[in-house]
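See the structures that follow.
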Structure P
């Protein structure tokens, strides 16, 4: 058993950009499996950078237990209203049943 210390780091220290660094990292089999276990879903990545009109959704998955589409939108910064609009657009355009929105900070 390997034990270590947890260290808090800013996301931008680990991933310079969302689209070129964080999204591909999150979409790996190992990380999607960990996310699946955490959420009680069985996710398989269908696409990264999925075209939705003029924009691209970060990750589109399918829950293999229900065949439901799952949108994963990520931000390495705090969430904002612009991204809220994008998430709603992506979810409608891709007919997703679930949205997973990852950001460093949310507020009411």
Structure Q
């Protein structure tokens, strides 16, 4: 999970070349934990399959970070989704199952 959060933070920072706000939020319900990583950057164009390998919006990007992050989250029984609006920023949601008595 550390690698996932580092990747989402780095992507958010890189999406705000002129500055902006990067926000982390976490909330828990009876059955899950949701971590939200939101930026006020350039956003993602609709229809771009950002979770496909080698898809990138960055001139020097590899297109590996988000697909690998999604697979890490899925390996923990969770989901990685996003909401975005061009020019308004992007919010990623990491949703993980919550285990009673577990971590």
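Taken together, the values in this text are just the output of simple stated rules run on the coordinates, not laboratory data. Predicted model only: the values in this text are computed from it and were never measured. Cβ atoms are built from the backbone, for glycine too; each structure is taken alone.
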Q.
Can you rank P, Q by mean count of other Cβ atoms within 10 Å over residues 18-25 and just name the one with the largest value?
A. P
Q. Which one of P, Q has mean count of other Cβ atoms within 10 Å over residues 26-33, as calculated from the coordinates, equal to 10.4?
A. Q
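For structures P, Q, which has the highest computed value of relative contact order in percent (Cα under 8 Å, 6 or more apart)? Could you put the intermediate results ahead of the total?
Working: P: 20; Q: 31.
Of structures P, Q, the maximum of relative contact order in percent (Cα under 8 Å, 6 or more apart) occurs in Q.
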Q: Out of P, Q, choose the structure whose coordinates give Rg and Dmax of the Cα atoms in Å, for residues 2-65 alone equal to 13.2, 42 when calculated.
A: Q
